[in-house]
Structures are given as structure tokens and as C-alpha cells.
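These are the structures in question, set out in turn.
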Structure I
Amino acid sequence: MGIFEKFKNGLSKARNTIFKNIKTIFSGKVLDDDVLEELEEILIMSDMGVEVSHEILEELKSRYKADNSYNDPLLLLRDILVKNLQKDEVVNDFQQKPYVILIVGVNGSGKTTTAAKLAKMYSSQGKEVVLAAADTFRAAAIEQLKEWGNRLNTTVIAHQKGSDAAAVVYDAITHAKSKGKDVVLIDTAGRLHTKSNLMDELKKIRRVVEREVPGAPHETLLVLDGTTGQNGISQAKAFKEAIDITGIVVTKLDGTAKGGIAFAINHELNIPIKLVGFGEKEDDIQIFDPLSYCDALLGVDEVE
């Protein structure tokens, strides 16, 4: 299955419940005030946010009047939406071993599953992966990661519930260095951004990583549940203040997520979305591609 097909299948609910209405109002091929008002309602309803929706509409009006090369306003809107999404892939430079990825986010966002999916992705590239079960607040998280490790035939370094998360990270990195392994994926506890002690522990984990592997972590990925809408933006801002985030992973886009959240993330945080998740299976992760994302939301393949 190609990249676009994965996005098209994964975003089918968002397309069929919200974005399909854009095709309907654009059917007359004319952008009058009534169409623009309807479009604004759809964009805001998609979790895009009022400010982003307004900016996109203003550019759409301006370019529609000035540019005659677009026969269909839907394609013009697609190009504007693509421009509003940053593209920056997860770094794959394995010259320095181990390559360390820190995975953070609140409870229920899909961090542990994302760690497992990344383990599968790197393993399929021939890399040896170590999973660090640094979510020591929940015994279930440790067991879940161990189960993924068994399924993927990947080493999991874990301690007991309630143990020092930074010590788990130290052991995982030490193991990877001694065995010459390529990647360490660190699954951290679900940190409510109102709990300063949990944020402090996250900073402690970073200090251990930086001390043991100069230049690491090479990526710090914030996992956001795509179904939480604007609330996810508030969570992300708190993490951004506490720790240097290099990229966003948006999960559960195959569920009740409305699709517009990607544009709000880009606008509010100025942090690139690097990966998206469309399900619970180990292969249900995809490098983020703005064009495929926007085409899938708008159903552009049925127009061109």
C-alpha cells in the first residue's frame, strides 16, 4: 500500500464526517461570501482553531482573485493547507550509536504503542533496538512494553514499578553501548503537565541521556492524541516550556479525530509533526507527509 493510500484509509472518518462538506459547497466552483462562511464553519469545527481558519480563508480569497490557474477552488485550498504544515522527518543518522529517542506525553496519548511502532520501524530497517520502560509509575505500562518486546523480538530494559526512571534509562543506554546496538527508545510516564515533580523527573532523564551519550537525545517526540482537539495544544505548550521538543507524533487519527488539529499544532507550537498513527497495530505508523495528509482529508484524488 502506498503512502497516500495509508493516509486516505487512516483519515477516512475525518474526511467522511467533516471535510466532505467542503466538496459539496465548492461544487459550484465559485467562492462567494456564503461559500466562505460555510467553509469557515467547517474548518473551525475540524479543530483547526479560529485564528488558523481565518488566515487560511484570507489567503484563499486573495489568491482566488489573483490566480486564474486554478480551475477548482478545492485544489487551491489544498495547496494553501499544505503550505500551513511543516515537513521534517525523524532523523535517521545512525553514525553515532546509540541513537536515542525520548518519547513524552500525557497518559492515554499512545506513548507506549508509539515506542513499539518505532521499534518495528527501525527493526525493519535492520537496526538493533532497545526499549527502555521508563514509565515506572504504572506497572501496566511496563508489562505492555515487555509484551511488545516479546512480539517484536526486541530487548526491553525494565525495573519494578515505582523505581527510579532515570536508572532504567541509564541501564538501557549502558546495555546498548556495550552490545553496539543502534537505537534506544525511551517510553516515559504519562505526565500531567500540572505536576511539576513529574516534569522535573523528565528533566532528570534528559540529563542522564545527555551525560551518557553526548548530543542525545537525538529526538524528543511529544505524542498527542489526535482526538483531544484544542486540549492537546494546551498539553503540548506545557511540555514545550519544560523540555526541548523536536517533533510531534499525532496518534489515533483513524478514530474520532477531526483532522484539523494538525494545522492548529503547526500554528500554535511551530514544532513539526514528524509521525502519525492510524491504529494499534505495529505497522500503523507513518512518516508525516503534508501533501498526502491534505489530499486524503479533502478527497482530492477524486477531483484530479
Structure II
Amino acid sequence: MHQYLDFEKPIAELEGKIEELRHVSDGSGINIVEEVTRLNGKVERLLRQTYGRLTPWQKTQVARHPGRPHFADVAQGLLSDFMPLAGDRRFGEDRAMQGGLARFRGRSVVVIGHEKGADTEGRVRHNFGMARPEGYRKAQRLMRLAERFGLPVLTFVDTPGAYPGVDAEERGQAEAIARSIETGLALKVPIVATIVGEGGSGGAIALATADRVLMLEHAIYSVISPEGCASILWRAGTNAPDAAEALRLTAQDLEKLAVVDRVVPEPLGGAHRDPKAALDRLGDAIAEALAELAPLPPEDLVARRRAKFLAMGRKGLD
């Protein structure tokens, strides 16, 4: 069953009426095709109006929708011959960080991504996509493996942030994230990153230090969550919508700031309404990015990537 967000209540009511009409027509001999067609048109218009003027806070809710594509969906929908690789060779396995070898449209690649989990059991198993140090050290290991064999790296970001627990801090969370960023900046193979849902803090940028950073239309990417920002600035979580506005965390804002390189359009009503179509569009964008990067010599890749991040944020501030 589709899960509706608070601001989607009018849409939910209309689609509920459509479902009721379909049940009424079952075996009753009543022809309700015209009415269903009319209501479907009304739903489409309402979706266009609603999603054409989402506030940053509403986009935050969309980015967190449990029906959005997860790493498991990416692996199934965009990749073939996916071979997961586990462990950081130092402490253990972190299920919040997934990765391995795969083929993307016939090209061998290394893939790395956060996995939040699709249901309650999965979210607990994957720690809600919040990786510990061993997750980031696994990401570094996979990046170095990609460089060793000359394979492009595809990363998929979807995390509220790195896990903030005491055990993670004891094992060097900040150092692990910093090393991941350092590894990404120095890697001599193409890196294409995608923000698919939430891109939270250093936990996100650890996988987004890339030659091309793509972002789904209704994803978010920020140094802190709106709730965290509100608790610091206003000392009240109720100010989260104000914080979302101030943080400029939407894909559209970040493209203007040159923090991301391309916004990938989502299907009408968000990626959660049609994950397959969303992944098809994302696949095309990734393929285009790889085609642009493939001819570049390793030294050029590294130099351009470093220059890109040094210049980040200067555009669009006027």
C-alpha cells in the first residue's frame, strides 16, 4: 500500500475514491470508466501542482520516503553480476555500507552505497543507513581496489549521517570519514556519485567526493539535518521547516551553488511512486557522466576533481 505524506492528503483522498469506484464496479455491471478517467486526470493535475512547488521541508519528507529506491533497488535495477564484498579487513562488516564489483550497462565497475533498509527489520539490520568507521574503511578498500584494476567507481548516497554512537567515536569515526574523502580526492579512476535520498553531513560527502555528483530531483544534501539545525539555532525541533529553508539543501539550490553537477528529474509525484522509472533516468545520467570521464587521463581526473572541490560554493551566492 502506498504511504502518503502529510501534504499529499488531497491526493490520497482522490486515489481512495478511485479505488472505491473500482471495487464497486467489480461484478456489478456498472461502467465507471469515465468517472475514473476524470479522477485520474484530477490526480495528475494535483500531483503536478503539489510537486511543482514543494518547500524545502516537504522535499526533506519526500527524500526520506521509505518507498524511494534503496541501494538494493539500485543493485537490482541498474547493475548486473553484482558481487558484494564485505569487511574492512580491520574490525568487521558494516551493513549500513554496501559495495562490491558489478557491471553497469556492460561496463565493469565498483559500486558503493548506503543502505537504509526497506522495512523495520531491514532498517535495524542496516542501522538506518548510518555507517560506522568500519563502513567507511570498507569504502576506502573498495575505492583502492577499483584503482588497482582501473575500474570506475559509482557511489550512491542515502544517509541521515554517520553513526554518532560512542563505539563509533572510539574506533575513529572522524578519521575514517576524512580518509574516505582523501581517498576519493586522490583516486585515479572516474568517480560518479549520486544523492538518491538523504545526503547528511560528513557521512554523505565521504562517498560524494567525485568527478560528477548527480542528485535526484527531490533528494536533499546538507551539512546537518533540519531537526539538528533547529535544535542548535532555535532550541526547538518545531523550527525544522525554517532550518530546511535556511540550509539550502534542495537539489535545485545545490545545483546553483555548483555543489552538485546535475539534477536528475524524478517521475511525477517523486521516485517513490515509480522507482523503476526513476532508476532508468538515473542510469542514463550515470552513463552520460561515465562517457564524458572515460577519455580523461588519471592525472587530469585528479587535478579537475581537486579544483572542483576547492571552488565549491562560490557560484550562486549573489
Structure III
Amino acid sequence: MTAVTYRQAITRAMADALAADEDVFLLGEDVAAAGGAFKTTEGLFERFGPRRVLDTPISEQAIVGTAIGAAVQGLRPIAEIMFADFAAVCFDGLANELPKYRYMTGGQVSVPVTVRMANGSGGGFAAQHSQPAENWFLNIPGLKIVVPATPADAYGLLRAAVEDPDPVLYFEHKGLFGLRGELPDEPAKVPLGQADVVREGGDVTVVTTQAMRHRAAAAAERLAADGIEIELIDLRTLVPLDLETVVASLDKTNRLVVAQEAPVDGSWGASLVARLMADRFEAFDAPPALVAADDTPVPYAGPLEAEWSPTAERIAETVRRTAAF
């Protein structure tokens, strides 16, 4: 067991994937000698060389287009888009080509592409470099969406994504790159679509992803001092969604709080609440609550950015109101 950062776990996952399969290669802007904008590809170029770790022009369309073509020919590309916000530049490839190849070829062609993107606020990168872009893709069947919150999950989910026969969008939270955690000497892959019950409790179910997992865990400590025990669930993947784990918890607590780093409209949290209210209305003893970011662009100024995103205290206060209903 070794203590590693979230960033190091991602690097280790790519190194192990490259070593395990000759068909795997990495491409993106500055991923080779520079080691990546966030240093997540450091050392890979030196180890695997220019045929397996490729720098590209500053063109997200070229990165995704090359990855699609390579995958159709039988390779397994890992394509890096530096900031998740830049997915807008190559949205046609991500929305109309990657997810529809299998469907439009009657299952004859699979496209095993993993697209890595840095998402999330908290770093002062401003409105065009801090968005929770994972929500943009919720309405596109054919894409799998991965949102790891810990070093072990960052490793395990990335290994599973690279081996998946279908396209996977893998979001790395910028605010978690320095987070440390234990990684076994032989770390396990984490199946896509399997949520993690981080903390068990009988009073309120709290569902989160990425940075909100850690803020909800901090809120749980404050709530426990008040005699409120939450069941904390980290979804880990938005597609496929482990609805079974969430429903089992809701049936136990009969109360639900969702915490997300995104505005409400069009978000995974709003979709989850709607599905549960439609399918499991009888399980609720209180209205479900959604703790979300403000409906504005992500602010640049540090104090405003901190106010924009849900805090541990906001989560705790929402849980208190839900528990008291």
C-alpha cells in the first residue's frame, strides 16, 4: 500500500494501461515531453516513446477525430482534452460521432476511446476553464461518464474505462489533483456503474460526486455531533448510474439530499431527483433536496468562486432541514 495523490494515481493508471496493451496509446496537447498541463502524463513519454505518447496541435477537433479513426481501426486511444470546457470546441465529435458509431453500424463497429478532461471549480481558472461540463453529455445515449473522487477510484475507473468497448468521458477534478490516498501495490479496477457507500447511516441519504464527496464527508462529521447520521454515496459514474444502491439507501432513510458542483437545470442531480420522485415516491418521508451551485458562470474572484460552489456547511444545513421535516 502506497500513499499517492489523485494526480499520481491517474498517471499510474495510464502507465499500467499502456504496459498491459500495445493497442493503447495517448494523445493530446503537451502530453509528451511536457508531461501534461496538470502533470498527469509525466514520465510516460520517456517510458513509452513517441509512437505511444503523442503531442498534437492545439486542436480539440483533431484530437478527438484522430482518436475516433484509430479506435475504428482497432486501437484503444486515451485522448486528453486539457480543460473540460474545451469539449465545446469538438462537441460534434463527442456528441455525434463517438457515441453513435456502434448504433449506426448495427453493432459492427465499436469505438473504445477514453477522453480525459479536467473539470471543476476552485482553482481560480475563471468561467471558461472551470465548468462542470460532465452535465453537457447527460442527454447523449452511447457515452459513459466517469467522475472519480479519490486516488483509488481515479486509478480503478480509468483502467476500466480504457478496457471498455465503448466511448468513455473521464473527468478529472482539478481541485483534487493534490488529494492523497492509499493505493495498493496491485490496485484493482473499479467497474463502471458501481457506486461507493462511503459512510453508512440511517437518517438521510446524501448522494454526491467528486469534490462534493469530500465536503459531504466533512458535513457528516458535524452532523454526527448533532446526532444525525447520513448515508453518504459517491456515484463514481454518472453513466451508467447505480440507481440500485441509491434506492436501497433511500428505502432505509426515507430522506434524500443531493449535492452537486453545478447549477440545477439540466444537471445529473436534477435528473436523479426526478427519477426517484417518479419511481419511488412512496419511499419519501420528506421532500428531496438538491444542494447546487449558483445559476451563474463560475466566478474568477476567489471569494465569489467559493460562494458559488456548495460548501460543507450548506450541505450540513440542508441535511438538518431534511432530517427535521
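Each value in this text was obtained by applying a stated rule to the coordinates, not by laboratory testing. Treat the numbers as computed from the prediction; the structure is a model and nothing was measured. Cβ atoms are built from the backbone, for glycine too; each structure is taken alone.
From I, II, III, which structure was FRET efficiency 1/(1 + (r/R0)^6) of positions 79 and 167 (r between Cβ atoms, R0 = 30 Å, to 0.05) = 0.05 calculated on? Corresponding structure: I. Look at distance in nm of label points 7 Å out along Cα→Cβ at positions 23 and 207 for each of I, II, III: the largest one is in I.
Tell me which of I, II, III gives 34, 50, 15, 0 when you compute P(r) over Cα pairs in 20 Å bins from 0, in percent. Answer for the origin of the read-out: I.
Say we calculate distance in nm of label points 7 Å out along Cα→Cβ at positions 63 and 111 for every structure; which of I, II, III gives the highest result? Intermediate results must be reported in sequence, preceding the final value.
On the way: I: 3.8; II: 2.3; III: 1.7.
If we compare distance in nm of label points 7 Å out along Cα→Cβ at positions 63 and 111 over I, II, III, the biggest value is for I.
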